[in-house]
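Multiple structures follow.
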Structure I
């Protein structure tokens, strides 16, 4: 049974990794088109060329819809056949190039290869029993991982954490807390823990964002802190998450600094390190907390 579940989760991970690749490309394309439409709408006396341009942009916006638009190459816009859409394997078979225009495929195979690993790792190290609330939490967690993958890819590529992903994710995390409180005897303790998690994760980032006027921490990280605080639940997991994210960010930056690929004034997205730390804390936080407590007692 365990092997079967792992295979299913790996397959789902590849499918949703492919979905994330399409989602972020279409979201960014739609955002750019809407900016152009807003500029046209602000013109007091639009010309015939402006009207024609608006109609073209609206058609392009429609083609980028996740529900109505067809899968296409991001460069030549040629519709993709079913054989071009097999997660990971199509990319490998095509050697990372579009079958039609031979241009490099922008979608990264890392999402389709990495998300299955996170799905399977979550199943192996899930801290709760896979029944009742534990099973519900696990299903919600898989959705969270998909959203984390989208946010990570978007932040690395365009240095932005879209509200269209963050706020629904925050709502989902809050819903999980409320379900725990109301239906699974979480009580006031679960609500209080979630509150302090948000205060620590988002509150600290809000202070840093305000004090630096957005130079140290972006507004997206403050919003992401709400999600992470709800998921971490509690002051100690919150502090542990921030420490782990800072450690990951430092470890990733030092090699690039030594190789002169990164300057001290360079900007690197912090959101991906926060989400990776969130995964570590949710899956292994209780073990890390016990380890920290043992160190305190020994001291």
Structure II
């Protein structure tokens, strides 16, 4: 039987956010606080405090509220510990067990990109679609995959980690590509993340410019900025065509800061057909319905 309230927590490097959804998905409460800077235990205490305060405000007890948490990284199938988080204090920690102990109940934890995709597939831009690929284009590049309403994690818990595949169909001037922190070069993340776009612009123009200023410059008619965005669109189209050839999703939802660039939704689908192994591409490229709230809503939906 469904619980009265689903609580979702987004455990980010700079902020912690909690949302409460009722049985129908209506938002009952939302709060944000700054992520503690003094270690793992302090972060867990802050999460537990958010949950307890939310339950107190809503007048619900722990046995009538579920808790889901979205976090960078993923739980290792080998060790049960968190790995791959850019909030490095969390890496190597039994975060699921520790939060369960603090809160006195089972806690579900999943990668934040998976939570984003689940949110948009459940009651967002991908609602009703069979297969949704939810992309994060921000400081890094990640994704989540939802099939028939369920997150696809994979046997290694890394389904959707397309950012560390090489840029497909690279041109001569894209080889070997920028070095990546993963130890390889030419990763998709190093081309189509926000810093990837800024780095490409600086290499092409000699000017170090923030991504938001590149977008503004292109809109104002600056040819160098417009050329940077055109290269970005071409690389994003090739990268997503690779995904379409493998996964063939109904909907691709873009999230993260770069997803706010309106021209992507017009230009990228015009380009990706040259790389998709089909005579027609019916996959839709769409904005998220819930914006930067999708991740925390998806954490709540982990208990659906």
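Values in this text are rule-based calculations from the coordinates and carry no lab data. Everything numeric in this text was worked out from a predicted model, so none of it was measured. Cβ atoms are built from the backbone, for glycine too; each structure is taken alone.
Given -11000 as the derived value for helix-only ellipticity at 222 nm (-39500 (n - 2.57) for each DSSP H run of 4 or more, over all residues; to 500), which of the supplied structures I, II does it correspond to? Don't jump to the answer; show the numbers that get you there.
Details: I: -25000; II: -11000.
Answer for the origin of the read-out: II.
Comparing distance in nm of label points 7 Å out along Cα→Cβ at positions 43 and 179 across I, II, which structure shows the greatest value? Before the final figure, lay out the partial values.
On the way: I: 4.9; II: 2.7.
Structure I comes out on top.
If we compute relative contact order in percent (Cα under 8 Å, 6 or more apart) for structures I, II, which one ends up with the highest value?
Numbers: I: 16; II: 21.
Structure II comes out on top.
Consider the structures I, II: one of them gives 1.13 for Cα Rg over 2.2 N^0.38 Å as calculated from the coordinates. Say which.
Numbers: I: 1.13; II: 1.02.
Source structure for this number: I.
Give the label, chosen from I, II, of the structure having the highest value of percent of Cα pairs over 17 Å apart, for residues 59-194 alone.
Details: I: 71; II: 66.
Evaluating percent of Cα pairs over 17 Å apart, for residues 59-194 alone on every structure, the highest lands on I.
Thinking of I, II, which structure, once P(r) over Cα pairs in 5 Å bins from 0, in percent, for residues 131-210 alone is computed, gives back 3, 13, 18, 21, 22, 13, 7, 3, 0? The partial results should precede the final answer.
Numbers: I: 3, 13, 18, 21, 22, 13, 7, 3, 0; II: 3, 15, 20, 22, 17, 10, 7, 4, 2, 0.
This value belongs to structure I.
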